[in-house]
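Just so it is clear, none of the values below were taken in a lab; they were calculated from the coordinates. Keep in mind the model is a prediction, meaning the values are calculated, not measured. Cβ atoms are built from the backbone, for glycine too; each structure is taken alone.
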Structure 1
Amino acid sequence: MARRDAWEIGFHFESGDKQLNRYLLIGFRQHLFEIKDTLGESFEAEMWDKGWTKIYEVIPATGYTPVHQAQIGRRMAEVITCLHPIFVDLRSLAASVKR
């Protein structure tokens, strides 16, 4: 695979439980319009490797300057603020089903 000069920011679901990974993907896809409204059209939710899934965006790496690092940090905070509550709800629902 070719190396990209970019950052991938989001959630990667890498559980050994492929059904859980797929469940989280489906759950996030149900919120994708809201997520894109909040974070922008660059966010995608898709299958990945080994039964893993992810919701993410790719941001070009424009160097490792303090300014760029601060921008990435702010973006990560925005992403966490948006995605984490959805994850908590989905994970709680998944846990209640598995009991």
Structure 2
Amino acid sequence: MLVIGAFPDVGLGDAREAMESARKLLKEGRNPKHGVAKKRLLGDMSSDYSFETIARRWYAQQVDVWKPVHAQDVMRSMERDLFPHLGHLPLEDIDTQLLLAVL
């Protein structure tokens, strides 16, 4: 079940378009709800935020909580294993299959 919106905020034409988009995603084997959840989690972030930019921000927030050795290991691992493959991509382009392929 996918909630698109309430009438009259969402018109019939918009609802039909959303339904067709959801059907296309289902045919591709993707869950249409994931796009809604992703949009809610990312909020107003625009697609020009790369994975590396967001990962470095996250690291900066966590580094004070971690022991120095662990912090170095985390950054070294991201720079060695993730950033070369995913660093330039916007978050919205990274899905589970891509992440698993890189890992």
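Tabulated data for the structure shown
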| read-out | value |
| --- | --- |
| Identity of the structure behind 2.7 (criterion: distance in nm of label points 7 Å out along Cα→Cβ at positions 6 and 22, calculated), options 1, 2 | 1 |
| Relative contact order in percent (Cα under 8 Å, 6 or more apart) - highest-scoring structure of 1, 2 | 1 |
| Computed -0.50, -0.85, -1.03 for log10 I(q)/I(0) by the Debye sum over Cα atoms at q = 0.11, 0.16, 0.19 Å⁻¹ - originating structure among 1, 2 | 2 |
| Structure with the greatest value (metric distance in nm of label points 7 Å out along Cα→Cβ at positions 62 and 86, set 1, 2) | 1 |
| Of the structures 1, 2, the one that 56 was derived from, the read-out being volume of the Cα convex hull per residue in Å³, for residues 14-53 alone | 1 |
